[in-house]
1. For distance in nm of label points 7 Å out along Cα→Cβ at positions 316 and 468, which of the structures 1, 2, 3 scores highest?
2. Give the label, chosen from 1, 2, 3, of the structure having the highest value of mean projected area of the Cα convex hull in nm².
Structure 1
Amino acid sequence: MDIRKYFFCTFTVGMFIIPLILKEDNPSSIEHKDKPMSQYSQKSANKLINESSPYLLQHADNPVEWYPWGEEAFNKALVEKKPVFLSIGYSTCHWCHVMAHESFEDPEVASLMNKVFVNIKVDREERPDIDSVYMTVCQMMTGTGGWPLTIIMTPDKKPFFAATYIPKTTRFGRMGMLDLIPRLYDAWQNRRDDILDSAEEIAGALLSAEYESADAFPSEALIHKTYNELARNYDKEYGGFGHAPKFPTPHSLLFLLRYWKKTENPHALEMVVDTLRAMRQGGIYDHIGFGFHRYSTDERWLVPHFEKMLYDQALIAIVYTEAYQITGDELFKNTAREILLYVSRDMTSPEGGFYSAEDADSDGEEGKYYLFSVKEVDSILDKEDARFAKEYFSLSSDGNFANEITAQKNGYNILHTSQDSKLMVKKNKSGIEDSEIRIDRIIKNLFEYRKKRVPPHKDDKILTDWNGMMVAAFAKASFVFNEPEYAYRAKQAADFILNNMRDNDGLLMHRYRAGNAGITAHLDDYAYFVWGLIELYQATFDLQYLNNAFELNSTMLKYFYDQQNGGFFFSSNTAEQLLARRKELYDGAVPSGNAVALYNMIRLSRFGASSQLEELIEQTGKLFSNELYRVPSAYTFFISAVDLVTSPSQEIIIAAKEKDHQPEELINALRKQFMPNAIIILKIASSIDSLPPALKYLQDYSVSDNASTVYVCSNFQCSLPVSTSEEMIRLINQAE
């Protein structure tokens, strides 16, 4: 069973309350020594102060008696016969902050929680395994999900209640904490058997949500079905898919680029191009400091939810890079470079790893850091620049940003550019070049002014999975743009993980913060990091990264692969046993670990001609095939991997004595080619001993006439070797 909707930090999702909790009769009062519980107070024994997670530390001073996830909390619940209140969120989640301020910092609510529950806080980014299980529960029980996630469960971790944001007091038909907790208490005290029966049913439903393997690997028909579904859901007016809230869905855009390559269908490319232009012009893009906000609350990409996530920067940068490779549109190249500048400048640790996120809130208000009034712009810029900026960024005296509570405009503007901004620049009397210089100057001045404001909270933990995606983004941009600085950034981050985020046995760890690596890695950590290592090899041809990719992929197979049924479990076979050991398939904000693992295995099998990997690829495809056909647009990255299997493959092997000028000429010719189904191998004669075991066959590929030689292979057959870039590109085009 997979979740069909994007989860996001929001209050616009429902809560599930079992009928026995919402009975109309008055619940029994919660009392302590004949005093109403609402007046009861005690000193909180909050246990979060020694945690590493920025999110948990945000709650370390709450009057709620929080525990981190662990045996201490569940043993206490068992001994005291209390239900467990599980709250899952992350440090840059706006509505997590709202619920914390309203309820978890409130002595009255905290007293109720401490009396009735054992309270556990979980950072979803640190423990995505826990979040995955209980978010699926919320989806099963309510039909939707989001953060903050609230689960009430038995001491043996079986849930019987699910909700997202809960206000302090009941309003607009949404029951508040002060009313809900007494009802939960009453049900636990007087109808516990019913609750336990319900919890058993929910746990049983979760355990029974398995995939039924098909007889065959997904066919090419699935690829066309996916395209047709995306095309039907495409917003022709504003770009993107569906209506508000609107997400960038970069993995769907990556699929469409591959579909265009496969079919030459112009509409597939048009959907990507128009969406990328609309996103770049909209308020979802930070025009002053660069980088993309999480999603747009409206269908026009104007009003963002202002948090910035590392994984969004990585995936979106990859899409813009590939779109530039196809179209040559400088806007796409510049956007990718600006995203990478933002990450390099604001999201990179001194050690070279990448931080996780920046908050939507600053100085207690969502979006305050990013908004500008006309008066501010007039005071920051000279008269002519201010006039130009107000027109270019569509600023108005009333503003276009409304207070989230009152829905009233407050005179502040979300910066965005209109569809005719480029035309406006052309019409500027100073000329196009002067206009571009003016825009750069305006952005620099506004950026310097903005830096004086209270900045958003930065979540400075380093996560292996998200860093893997960012390594892939920097590496791909390095290759396409021929930019050594990006390769350096990618290598720094990869080396940091390889040197600092592995245990004594060489197994990956999930999280690093403040000098401490911890938490056993999950499937996504291995899958995304291997993806990054493969891209890093393709950008640098440094064999150590390809060797590490093979080694970590083998480790992933050992600890996560289901040898009996196929597919990858999210948790390692040595990790803590949760309510269920699940296999993720759905592409949420990021592609599923199974999709990326399949994509990696296909590419590594092409590097190493591995029949073993090919068998696992087929088994994995068969396992998920039936589910893929149901709603293929929910699994676009996996289906991109299916396309990689079913489309003509290309292996391009360049044999050279050393990295002389001729290999660079050949490689430069490849930079301009969009070849999603190709792998490139550079065999240097002097480094033959460094080849991974799977690539030892390369010793038979020799240099001809002392010149670098190219072998182009496709669909299990190779052409005669050539030595010029023109001949190489001709063979590549013939093979497509």
Structure 2
Amino acid sequence: MGKIVIEEKITIDNDNIKNPITSGYFITEFSRLLELDVGKESAQNIISNGINALFSLKDPFSSIFNDPQKILCLGKVQSGKTSFFLSTIALAFDNGYDIAFILGGTKKNLKDQNLERAIESFENNERIKIFDLTKNFNENLNEYIKNGFKIIILVLKNASENTNLGEFLTISKIYKEHPTLIIDDEGDEFTPGNPNTKKSIGNKSHDKIGEIITSFNVCTFLSVTATPQANLLISTFDIISPKTLVLVRPGKGYIGGNDFFDNKENPHIIPIKDIDDFKDSIPQSFIEALNDFIFSCAIKRSQNDKDPFSMMVHPSSLNRIQNTITKRIINYIDKIVIQTVKDKESSAYKEFINLAKQFYDDYIKQYPSKIVDLDLYINEIDEVINKIEVTVVNYSTLQNQEENEFIYKILVGGNMLGRGLTINRLIISYIYRDSKKPAIDTMYQRCRWFGYKLDYFDVCKVYMTNILRDKFISIVDHENNLRISLEAFLESNTDITKFKRIFSLDNEDLILTRKSVADTIVLKSISSGHKQDLWIDITEEERNKNRELFKIFLNQYGKTGTYVDFDNSENHRQQHLLIEFKYTDFYNKFLKNFIFSDKSQFNSVVFGKLITEIEKKVREDKILIMIMRPKFCEVREPLDSTETSLKNLLQGRNLNTNFTGDRHPVDIMGKVYDKLTFIQIHLVKLKETRTNEEAFPLITFNNPITSSSIRLVTGGNIYG
């Protein structure tokens, strides 16, 4: 299979698989077929992610019964999570698991999509039987397993008593002796319950799934999602609350949130007006989007890319509105577009071709290295128009999957075009559907325009209102900070129940998840300027970890710094060590491992936000670190006898010295630092009589983010 990269993990749960097999029969056969589909490099990335999950699976030979391992697998929208969990199934089969159930989403078309993918991915393996669970399911799984087969069963995530989850619960009790892997695709949808607002511990799907995963003697419950807010915000006492986290990393060529929503001027986002809603007629902005789709397909055809492309129109969740808009679009294409290109002598055709040439000029200007023959491009336009099909996709009329001559699809829909569904080669999206205060997870799942689109990202565009664009920018910022925080947490602990549920969310028009799971509660906003951490109510063990972290950093990098003496007296108590450092390095080596009080305004979210700005190249990757009085330490009085916080940490200008004060580290030895991100590390002891070894580090930070304050939020549940 080639070289597989496996991340180093710290394993806390001793009931995990012992000495896992990573190159057995099932994963080898799976890999062979996968490479033919996506190439060797992409296949290796997918299997690497599966192997990382494998290390967290419950030991199939465990003697601890009815205590499922619960893993949250966090990927990105449209990043190949299906391939990931199918590879995990193959690895589980190699390591002693007999059965894998796939909860294939809450919609039949998504479940059918997962079923088709499973069949295709294992079609070269006669030792795997794949079934679709229905009310008429009567297979004898024991007989199959006895004869050496492994079983995959697709289940619709529906709490019906006689079918789907109800039937699954019955099966779980019959076959409880077999080590079982349960994949919850789109695991944030319906599965997380609501233990806070009702006497019941959750919704029906949640309750059924809780019963199912505890019915099997040995079970791993793998919840796969790109939007984990609901999974993280339920109580950690909840039966389906995850114990372990696995980050699923996208492969080469993935196009996601940062590619579309890095700033307000991103050329792939085309603003439309709030009133462009098809209410009375087809809006001009949609006509422009349709032309964009036609011209883009023609451009790619002229570059010898004649594979299908799609356009998505996301107007409303109501079927009647979707049906009406679909008819209007069909009517417009039939009576306006087709008739226009038929009459080559008409003024309408000449105007249309002028628009096509303007599109060509703009494309060449933006992508000068792309080769496009103008005449060939113009000639391809008629071919594109003749191969367009408009289809409504909703609960009453599902997408026609049959092959036909129409290869350019315009899909109109609501919820059915959202979560989990892969739209083939989607290049143009037109979306104005919004709610007053939408949930991040629900809204982000609409981004069907993400995916492996590097080969045709040049023609990918999303038409949306400025308000929607700003919300998505905030969501992407939130996602970046969340992943940074989780990556930092994973380096020291894999028990996700201990992860602090504190998130960054800089848009008051968004909530974290649906209110039936948890409310979004605003903790505080961290404004720009110099801030101090006065909370000292961490445990002595945590203080020791911070002390050790500081000593290691000082020993490794102290020699790269310069001592600056602001005190001309014999005491030299204003002697501080200055170190200029890359911020990303300082974050990775110190900040993300530093333990803060739960009440502190500092945490990995706050410091991680600067990482995202550096990655976007809007902030320089530099920081000035001032270690205050490393030779003397400082005495600071606690606020009261409980010793949970300090009265003050910062010091102002001292007229008897050259020190300008903690808030203004400028003009130090002739060098101006006022525009550089600045942090101080204070070594504090609470009494003069205590030794320097008892001093512990505390931080003050000159928060440089001025465009918007860092707004910290959480959910309303109890996390344990």
Structure 3
Amino acid sequence: MAVLQKLRGWGIVLSILVALPLLLFILDPSQIQNALQSVSSKYDVGEINGKSVSYTAFQNDIDYYTRLNELMTGSSSLNEQQQAEIRNAAWQALLDKYLFIETAREAGINVGNAEIIDLTSGESVSPLIAQNPVFAGEDGTFSKDALMNFLSGMDNDESGSVSFYWNYLQNAIVTSQYYNKYNALFAASNFQNALMTRKAIEENNTTSDIEYVMVPHGYANDSTIVVSDSEIKAFYNSHKDFFKQKASRDIEYVVYQVKPSSKDLDEESDRFTMLYDEFASTDNLRAFLQRNSDTQYSDYYYKAGELSSVNADVEKFVAANTTGTSPIISSGNNFYAARIIETAQLPDSAYVRHILLRGADADAQADSLLGVLRKGGDFATLATLHSADQGSAADGKAGNIGWLTQNMMIPGFEGVFSAKAGAPYVINTQYGTHVVEVTRFTKPVLKKKVAIFQKETLPSQETFNEYYNLANRFASLATGSTKNFHAAVDSMAKVQNAIAGTYSHPLTISEATESYGAIGHAKEVTRWAFDNKPGKVSNIITVDNNYFFIATVKAAHKEGYATVEEAAPVIKNQLYQEKYAENRAAEVAAKIKGLDSMEAVAEALGTSVSTQSGVAFGARASYSMEPKFVGAVAAAPQGAVCGPVAGSIASYVFKVTSRDNGSFYTEEDAKSAYSQMAAYASQMLVSVMADDADVKDNRARFF
């Protein structure tokens, strides 16, 4: 009976195993493999070095870095930017694990167990530990005792957070060591020999003074120039890598934005007017604005001009008054009123330094340090000895935070603008206890604290339904094909509708596209386009509950290489431009044949002679001249009329009048320039590895 139950459980699997060999007689095995890979890859976040990364596996990695972020920041709240950064960290970790480290190992690099022990708890502790505040002693520097206490506490940590963080550090240290070794190997092999150095010095020190004539090509189309299909195909075959592309879609879309009606505006105006008197008289502005306003209460002091970004009439009222409440201001869909709370002469910036203290005795220690400072103690020395913040050292002095403004302010430090310069005091913030001193201020200016009562008019349900019905009418006409979509655009454009017009927007999108014009969060439109074939038309796609999209797919471009047909317009234009430039140069050559002076050349071409000094072929050359022209100048003999050179925008005839072999570009300059290029090349290592391994990053498909 038990065997029977097992067989029943395996029934579906057995049926597949029996059916699959039968299918092999009907289908080409490679077709089955391609089909399975296609279905599988559709749900993969990517592929790295031949290894598929499933959505589930990648989400687990995101959860890992989310937990790490929460552990390190103490916050579980993440905005969109932070979520994107966590996804990037998770992806980079996969690139490191499956691509970079494997490539480094293939180059003969390894990080052994003894090395890891030395980097984590031995004599050569990694900077990831040595510079980590978690392992800092009372003086703010790395403490071996603090590290040992951390490690010994892992067994007693029921939450597992200590062990989790330590495992992360160990992995990060190993990865960092692989990077250090590989970069050292790369740097050692990427050297500048003596011949390269001499050539760089020569190219940068050799400059030419020239006379030249430029004949612009113009913009008229030349019907005598023909680019054949065979030329296009030959160019495509010899430059195929130029046409490597990501998957994309050519679409058209219509969008209806739900906007408040005149009735909605009138009703909001009535509500705003009813609340206006309370705003002008209440003693609790913070509570009033929290209940009724889109703009909340702020202790910010505005100087002249700053309120223009809110509303020009609000700025005008505040600039003209020292007290009082503005009349109701209407602008677009918004209603405003401004109430001046306080006027003061305040600086824009305060130069601040602090000593950060933590622990049970932080307040007592702060009082003690305050006493030392008041007796003439050196702030920087005390910050070096006692501050938990060893990173603040503006202008090279420990404890210096630097200039703080209202827009760049540490939470809890807002009182520095009213503090007395040179008088240290104590404050408590979310970071700990601080001994703070303002050393100087910028010149005080007139500023005003202003409460802004603002309310945006939102569309009513009636208005929402009206727009939805309009979108639904379009979708009904457009359904079925792109041809119907275009017909619906023409039909609806003729309808005199009081609330919206109908316009089609063409756009080429990638899987990463999430904004359509000024409309963000529209990834659902992108997903629909990539899930449907050319000719399909969508139903209504609602974005932010405020926009109704209807889209059609016109063309689909697969990832890989563009076809000859897709690349043909670009290739044809380039070949046409090259032929056009050659024809114009040939015409110039015919006109100046036999002429041996620049004046005669200019006269024959109906133009004038221009001059340019210091033309150099080296790395530091930065002229507006075309590179092809600069190269021709570098190779030309002195004193001879040369050209024409067929440039991109003009044909050039020139003469080198003199050359100077200076010595301003030194061997040190050449080595410095090469070092910069080597550093850039080092930064591109992983990118080049990813390209070579044909890494596929499909994250945009899911996030």
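Here, each number is a calculation from the coordinates, and none is a lab measurement. Model, not experiment: these values are computed from the prediction. Cβ atoms are built from the backbone, for glycine too; each structure is taken alone.
1. Largest value of distance in nm of label points 7 Å out along Cα→Cβ at positions 316 and 468: 3.
2. Between 1, 2, 3, the highest calculated value is found for 3.
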